[in-house]
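The structures considered in this document are given below.
Readers should treat all values here as calculations from the given coordinates under stated rules, not as data from a laboratory. Values in this document were obtained by computation on a predicted structure and should not be read as measured data. Cβ atoms are built from the backbone, for glycine too; each structure is taken alone.
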Structure 1
Amino acid sequence: ANGPAPDLWPAFSTLMDTPTLLMHGELSDLLNDEIVQKMRAACPDIEYIRVPRIGHAPFMTEPVAWAALERFFAKIG
């Protein structure tokens, strides 16, 4: 899996009219602050949560992650 990372921005751009929750772990080695800022600038309505002390993909058993999901689902009904 060495080589250039795929360009996922075209796929991300399709989410502009879709309620979206961006959640990642604080210790992610894949999603840094620069990328998050770019995503939030491109999609200002995106819901965002960074789960403390967790790697890239938080388990939904993490209280912070679960609470974020509950808020997001309540918002989109």
Structure 2
Amino acid sequence: MLINDQLADIFEKVFSIEKSEFTPDLTPEDVLRWDSLGHMTLVMELEDAFGVHFEVDEITEMTSAGKIIEMLQAKVAKD
């Protein structure tokens, strides 16, 4: 499964948005439930799903779905 597809599944689970609404352009301003608690829930889901760990500075850089995709691609490529 592609990172984009997995991320769309996670966004659906965490934020209750339809997969068809998922785009790399999504930001916290676009997603009602993407607040600080939602953000940390998202991070935990990402770490579990992809078997990675994010440092605090990386977590604060997650400003859009596209940025998260880039970060995941870099982390997955390392392994």
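List of remarks:
- Structure from which 38, 30, 20 was derived, Cα extents along the principal axes in Å, options 1, 2: 1
- Computing helix-only ellipticity at 222 nm (-39500 (n - 2.57) for each DSSP H run of 4 or more, over all residues; to 500) across structures 1, 2 gives -18500 for structure 2.
- Which of 1, 2 leads on mean count of other Cβ atoms within 10 Å over residues 20-27, largest value: 1
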